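Q: Heads up, there are several structures right after this.
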Structure P
Amino acid sequence: MLGKLLKYEFKATGRTFLPMYALLIAFALLNKIFITINADYLRIPQVIAMVGFVVIIAGISVMTLIVTIQRFNKNLLTDEGYLSFTLPVKTHTHIDCKMIVSAVWCLASFIMSAISIFILALDQSTLYKTRRFFEDIGSTLNQLGPGAYLIILECILFVAVALLASITNIYAAITVGNLSSKHKLLAGLGAYFGFGMVQQIVVSILMTVFFSGFDNYMEYLTTAGAWEQMRAVQLGLLVMLLYTAVFGAIFYFLTEWLLRKKLNLE
């Protein structure tokens, strides 16, 4: 059933994102043409095209956030929620569907923005520098060995977990705000900032408890060898990954419990 929900959700949200991505690439190509020609009589159209390009990139970023909020709220916490929750689907499946689709569009928006910027910067020098960059990375990884690949894997996992945790944070705040009979939006914003404050307090407590040992450890690393420094990076990434995963799981299960036990569609 998750597959059917994902298919419907991608189809519904794709109507918003795909035209924006196409427009972004079109403006990137148009700006590249203007840059290549570099004629004085095209200065005004070039400025207009560049402004449009920047506006579209900003619009995609904003729209990604809006769609993340709007699809979850509209489909599960408004009148549509009556229909959604009559489907033979468990509550967590609805959350999984929204979360996966939001994460995919967030990643797609980043990739398309990066591609459009690369198109603008594309020339022989850029291609040469890009090739050298990846060659240097490959050489460095080969020199450092398996430990470097572990760091890359941890970075990828951290980005993925951080993205999902950010989405579940938004979902939890929206669901908490929905408990209010009035001013649901303000309640949701309050919950979101409240969650942020709780995370900051937890970080402050952890830093206070472990600061002395951490400070001594960092001082030791300044004179340690490459292997010890690599292990320190691996450990630091692992701690950040676990911290983010714990809060992401809390937000996820809080959202699931509230939708299952405290849902208010009035």
Structure Q
Amino acid sequence: MSRLDFELGPPLGHRANMGLIVLRTDETLEAEARMMLTDDGVAYYVSRVPCETEVTLAALARMEAALPGSAALLPNTHEYDVVGYGCTSGATRIGPERVAAAVRQGISARHVTDPLSAVIAATKALGVRRLGFVTPYLPEVSDAMRAALEAAGLEIAGFGSMEEENDERVARIDAPSLRRGIVTVAGQAPCDAVFLACTNLRALGLIAGVEAEIGVPVLTSNQALVWHMRGLAGLETGHLPYGALMRAGLDRA
């Protein structure tokens, strides 16, 4: 046997290292984030966090204890530019600050974000004040998220929900249903944008077409989260075909 010589090349993430923690039940965010993170030199690593199938406030709160262990399963040979926690309702129930603290117990990251923080940043970047709001959640979860958005200074101009508790069924809500929900809520009252909440909804490919139909930006949990992650890492988004948000710069002040 011959011992073979070798040389080391640059790391995969020589431009940016991105980590993402998705739910055990996730069938959507991991794939949609990959579609938005195809850049050369950008590393994208995924871990999963245990969660319950039923999306209730109590179940969401129990996820916090598992976040450090899930973050620790990400490769730890480097510091991450950004780690995203991929649950809109979970971030609402636990709170963005506690999410960030839990993630940093498991992995070193310059920035930690989540879909709630991301969509609030997106509304600021787009100058949104009146927001149409669409969710798949039970009323208690939708109400908590609505309160968080209002606390951030947003007026909820219209609202609609599928009121589905089971996250596995949420992942199966089809594209025509999502489009219909967005259009219906946009028609309830004048709004500056419509937000479709939940990382398990398969909506990335709908955004541009629905925006053309309703005439205002469409935000989704996944689109906003990866836009925010890219912005925090100093990566451009204007070349991505996922709606008006992609052309809006992140204010990192």
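Bear in mind that the values in this text are calculations on the coordinates, not laboratory data. This structure is a prediction, so every number in the text was calculated from the model and none was measured. Cβ atoms are built from the backbone, for glycine too; each structure is taken alone.
Q: Taking FRET efficiency 1/(1 + (r/R0)^6) of positions 119 and 191 (r between Cβ atoms, R0 = 35 Å, to 0.05) from the coordinates of each of P, Q, which one would give 0.30?
A: Of the options listed, only P reproduces it.
Q: Match the computed value -32000 of helix-only ellipticity at 222 nm (-39500 (n - 2.57) for each DSSP H run of 4 or more, over all residues; to 500) to one of the structures P, Q, and report its label.
A: Here the read-out was taken from P.
Q: Work out Cα Rg over 2.2 N^0.38 Å for each of structures P, Q, then name the structure with the largest result. Spell out each step's value before the answer.
A: Details: P: 1.26; Q: 1.01.
If we compare Cα Rg over 2.2 N^0.38 Å over P, Q, the biggest value is for P.
Q: Just checking, which of P, Q has the largest value of relative contact order in percent (Cα under 8 Å, 6 or more apart)? It would help to have the intermediate numbers written out before the result.
A: Numbers: P: 25; Q: 20.
By relative contact order in percent (Cα under 8 Å, 6 or more apart), the leading structure of P, Q is P.
Q: For the read-out mean count of other Cβ atoms within 10 Å over residues 15-22, a value of 24.1 was computed from one structure; give its label from P, Q.
A: Traced to structure Q.
Q: Can you say which of P, Q returns 14.4 when mean count of other Cβ atoms within 10 Å over residues 7-14 is computed?
A: It traces back to P.
Q: Here's something else I'd like to know. When you work out Kirkwood radius over Cα pairs in Å, for residues 87-174 alone for each of the structures P, Q, which one comes out largest?
A: Greatest value across P, Q: structure P.
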